[in-house]
Structure P
Amino acid sequence: MLEHIGLTVVDYSEIKEFYQDLLGFKLDYDFQISAELSEKMFGIEEKSRAYMLSKNGLKLELFVSRQKNMSDYNHLCFSIKDREAFIQKAKEKGYEYTVIKRDKSDLVFIKDKSNNIFEITK
């Protein structure tokens, strides 16, 4: 059973603006990670604050770090009923998104400002 998904964000404001306001997650609690513990767990020698958020049984553990993600294939996929309204809201908030037109169903991807990628389905 999946317990939670851990992601890195480079700016604390992303937690409210992207994860809470846009994706609809609720902040459950936050905690500090020492540089020593961070080094042992992830090989990153910096202290960090972590935030646990939840929505519909899915938990995200967000770490605030100065190290921005580079491009890769990692992504999370969310099913959102009114995808067009979601895209409009993301556009208004200045988030980068891509719509790939296809015959069967368009693909939609959005990035937070830390380069975490999210696929949005209907």
Structure Q
Amino acid sequence: MAGRVLIVDDEPDLAVSCARFLKQIGLVDSRLAFSVEEAIPLVRSHGLALVLTDVIFPNGRNGFELAEYVRRHSPSVPVVLMSGYHSPEMDAQTRDARVRFLRKPFSREQLISTVQSILPRR
């Protein structure tokens, strides 16, 4: 697999764990952000292969907004929304073929399987 992955979650331990798991399958170029505000400049300034983002953030911004931003500014970049909650908005977001949903808590294997289904192999 190839490409830079942006991992966005307000729980630093989860973001770091995701980066570690992805490194084990060859994705050594992960960027971390802990809010939507931190993530937006990274979407603009880096050639990303994938955005992996939490849905709910404590400051009111959310992963849906980030997914929409990615669609507008980097339309070829797929997004994986991570959440322990499910909503009609989640269903609407995942109708887009470039958006996937990963329910928290997830296992290392579930994360890897989801990412491998999206990114091309080297």
Review point. Looking at structures P, Q, which one was distance in nm of label points 7 Å out along Cα→Cβ at positions 35 and 107 calculated from, given that it came out as 4.1?
Key: P
Review point. P, Q: which one has helix-only ellipticity at 222 nm (-39500 (n - 2.57) for each DSSP H run of 4 or more, over all residues; to 500), as calculated, at -12500?
Key: Q
Exercise for review: Tell me which of P, Q gives 3.7 when you compute distance in nm of label points 7 Å out along Cα→Cβ at positions 67 and 99.
Suggested key: P
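When you work out Cα Rg over 2.2 N^0.38 Å for each of the structures P, Q, which one comes out largest?
On the way: P: 1.11; Q: 0.94.
Looking at the calculated values, the largest one is P.
Rule-based calculations on the coordinates, nothing more; no lab input. Because the structure is a prediction, the values reported are computed rather than measured. Cβ atoms are built from the backbone, for glycine too; each structure is taken alone.
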